[in-house]
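These notes open a run of structures that come right after.
Every number in this text was worked out from the coordinates using simple rules, so none of it is lab data. These numbers come from a predicted model, not from an experiment. Cβ atoms are built from the backbone, for glycine too; each structure is taken alone.
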Structure I
Amino acid sequence: KQLKPYQVNMDMLRKADKDVLFMHCLPAFHDQETTVGQEVFEKYGLEAMEVTDEVFESKHSVVFDEAENRMHTIKAIMVATLGK
């Protein structure tokens with residue numbers, strides 16, 4: 001509950017540049033479709049934690065592109081460091 005003021009939500013994005021992108025390293029607890037999401041809602045009454053579902057599913061969200069690119073970045077680092 002103490003971190004609620006820092007939650008990324010649409011009110012926050014409206015104050016940003018219109019082309020703002022939302023990135024997250026995943027997993028994100030943005031709804032109640034997971035066990036953790038359900039527990040947080042039951043215990044604290046929060047529908048989302050660090051980001052709202054509205055932001056997570058919005059045109060500003062590039063979380064899955066980021067996740068896909070992370071795999072290639074990790075592979076490149078492994079080749080660069082383990083290949084010597």
Structure II
Amino acid sequence: MVSYDYSGRDVVKAMVNSSVSWVPERQTGSHMILKWEPPDDHRESEPRTVSIPNHNSIPRGTLKGISEDAGADDLDKFCMWIESNL
């Protein structure tokens with residue numbers, strides 16, 4: 001069963017520690033901003049920026065928005081990916 005209960009720190013940790021190369025760009029108030037620059041072999045891709053609230057628990061709808069901003073099509077797969085990168 002997929003867990004949807006993640007803190008902002010969990011999501012940032014998974015994204016930064018993964019092989020996808022998300023980089024912390026800045027923190028604005030209670031939100032952490034991560035940026036992804038496409039590698040040379042992904043010339044058709046655009047850079048992505050994701051804002052992640054630094055909360056103890058991220059609501060499911062917010063988590064879905066983060067997954068979409070990060071380029072994920074499926075929330076369940078995104079959550080499984082987070083779990084595997086913690």
For distance in nm of label points 7 Å out along Cα→Cβ at positions 24 and 64, structure among I, II ranking highest is II
Note: helix-only ellipticity at 222 nm (-39500 (n - 2.57) for each DSSP H run of 4 or more, over all residues; to 500) at -13500, derived from one of structures I, II, originates from structure I
Calculated from one of I, II, Kirkwood radius over Cα pairs in Å reads 14.5, and the structure in question is I
When I, II are compared on mean count of other Cβ atoms within 10 Å over residues 32-39, the highest value belongs to II
